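Novice: For reference, the structures are reproduced in the following blocks.
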Structure I
Amino acid sequence: MPRVLILVAHRPNRSPSQRYRFEQYLPYLQQHGFEFTWAPLLNEKDDTLFYDKGRFLKKMIILIKGHLQRKNDVTRYKNFDIIFIQREASFFGTSQFEMLAHKSGKKVIFDFDDAIWMADTSPGNKKWEWVKDPKKFESNVSFADVVIAGNNYLAEKAKQFTKASIKVIPTTVDTKVHIPKPELRGKENITIGWSGSFSTIKHFEEVLPVLIELNKKYKGKLQFKVLGDANYTNQQLGIKGMAWSVETEVNELNSFDIGIMPLPNDEWAKGKCGLKALTYMSCEVPVVMSGVGVNIEIAAGGCAIIVNTKEEWMNALEELINDKNKREALGKRGRQRVEEKYSVEANKEKYFEIFKTLK
């Protein structure tokens, strides 16, 4: 039975990146004889402290604990056949643990889903950017036997620094979990919703002028939801952010009549893998999103609306606000697109083939 050590930042079912990149494939791989051992850097208690503001001393202790744990993990490399690393093995700006995984003679898989060669620190940890070194990405991919990238843009970047086999597997949605529940929307008001986190709320705010203008025009007809940042408020739009939870996510997404995904047109956004849009689409929620990076590919065939200017955002949202039939038709096309290309079911054999060739 091939044994796999998973080096990640978070415990299972905590991080969207982990859940939608690889966690949902593990049951299928286990059915084929693979055995997985988790080695997260953060436990549940440390997780809460680590992303809070301040707490310098406690955060330093957490970083040191993680580093010592990885040193212990190195002594365990010999017990495994495959070492799977998602994004980075350590919070520090070092590739030491990726290098030692490579030198151990075990097969190494490196998975990533963002432009992680750039600095992008959570709001609570901006003062800690000195600890990280985004350029370690170049070394990290060079130590892998297989690199799994979330889109072609990321894959092309990785190719510059490695001779490893590079596979593109999109961030995917389990369409058996993210199911349409149209009965949860369209009751009285039309809900325009966004899902994300405290670190990406800045993207939501890019479209605030449009939402404020629409709210004035359609007074009393619209409501707005933010899922994923419980601390976010906006009095003009009557928004009190909601915390994300695995138990409520699907119902909350299904309460959206329209899902939005605004993004800036920059290098970081080009590395994004369209997860917000895919979760909306899987629930048959019609999507309006910025024409950046993989979003254009996801929207192919008219299964989502691509916009770039304020005027285009206004026109697209107004069209959907005023036409329930269009919302429903667009939502159904989106669900079909996810089922065909961006679902676990559509990609699980590709994932299995990668592991099978390494065992």
Structure II
Amino acid sequence: MKSLNVIALQSWLKNNLGNEDALSVQKISGGQSNPTWFVNWGAQRLVLRKKPEGQLIRGAHAIDREYRIQSAIYGSPVPVPEVLLYEENEAVLGSAFYIMKRLEGRVFEDCSLHAAEKHDRKEMYLDVARTLAKLHNLDPLKLGLSNFGRHTEYYYRQFQRWSSQYGQSNGPKIRQLDAVIRWISENIPSEDGLLSLAHGDFRIGNMIFHPTEPKVIGVLDWELSTLGHPLADLAFCIIPWFSSKTEYGGLLDTDWKVSGIPEHEIFIDEYIAHSNHKSRLTTFHLVFAFFRFSVIFRGIEDRAREGNAASDEAHELGVLASRFAARALNLIETDPFKRILGEGDEKPYILSA
């Protein structure tokens, strides 16, 4: 990945945010999609987020959507950093980018919250659940986001989108993911009328917590946001309870049960208690969440292969595509009301914790 052109950035900042004496830039570690930097421009503490450079999958890295939705919901019950400026001219820094104010708080790399106090961990998780419910309770029409996505067939459209991205991959096929795709194509639920703003990547790693208190003060990484089904976000958010520590910081094979982290049922109940709808998750929703995560990590692997990854860890993380697909197959296999394959087909790959 190319380094940030600091001279070009300094010129842009002078033209747009006033002439300051000092500029300092620090690459933020973590995050696999859009490269991000802390930027100090005089006394202003900012964050710059931009698309990767080079050949990208169509529709991916939609930082324009990030900018739009954060602008719309800033000041609502859902906390987000205040966005300032969006620059679509790729000639400035090599790709489109935007600038937002920096929130001072804590970001945790994995779901175990090891750096937090044990007595705070349950409340931190429950506040994540409440924050997600607040997002789904927002009215897109009142926020000027009625055209932020289509209003029907969310799962069908998402299935088409992510299957297409997987199909565009130049890497080898993943047999576990192929099996999951077949199952999803046969089990997409009928429309139930639920529609909300959907974050698309709602997880602990995208939360900013108060510096000392167990509460969320900012939700980050809105690249995948759209109008969609609220249970898609909820299912994605509980993936850690069904994945291991080596699988992007999951909770399986850790001491989470005695560390203060609540059971996933308690998390779900807290969400439902604060949401306007009272619908419950099914196996399909969680399988679909793992399917999306699998395709996302296949994209990370592809960008690493092409040298456009946002993180140096991308090569190692690419192998998670097959592991998350295997997790999805486990869920399908252990659900007594669903079948994965037709008669005579290969049985699913089973991955232990």
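Here, each number is a calculation from the coordinates, and none is a lab measurement. Owing to the predicted nature of the structure, the values given are computational and were not obtained by experimental measurement. Cβ atoms are built from the backbone, for glycine too; each structure is taken alone.
Novice: Here distance in nm of label points 7 Å out along Cα→Cβ at positions 108 and 244 has been calculated and equals 2.2, so which of I, II was it run on?
Specialist: The read-out comes from structure II.
Novice: If we compute Kirkwood radius over Cα pairs in Å, for residues 180-283 alone for structures I, II, which one ends up with the highest value?
Specialist: Sorting by Kirkwood radius over Cα pairs in Å, for residues 180-283 alone in descending order puts II first.
Novice: Given structures I, II, which gives the highest value for percent of Cα pairs over 16 Å apart, for residues 156-227 alone?
Specialist: Structure I gives the largest value of percent of Cα pairs over 16 Å apart, for residues 156-227 alone among I, II.
Novice: If you don't mind, there's one more thing I want to ask. One of I, II was used to compute mean count of other Cβ atoms within 10 Å over residues 84-91, and the result was 13.4. Which label is that?
Specialist: Checking each candidate, the match is II.
Novice: Which structure, out of I, II, was Rg and Dmax of the Cα atoms in Å, for residues 52-259 alone calculated from, if the result is 18.2, 52?
Specialist: Attributed to the structure labelled II.
Novice: Here is a follow-up. Where does the value 19 come from, among I, II, when relative contact order in percent (Cα under 8 Å, 6 or more apart) is the thing being computed?
Specialist: II
Novice: Can you tell which of I, II yields 5.7 when distance in nm of label points 7 Å out along Cα→Cβ at positions 100 and 332 is derived from it?
Specialist: Source structure: I.
Novice: Where is distance in nm of label points 7 Å out along Cα→Cβ at positions 116 and 140 largest, in which of I, II?
Specialist: II
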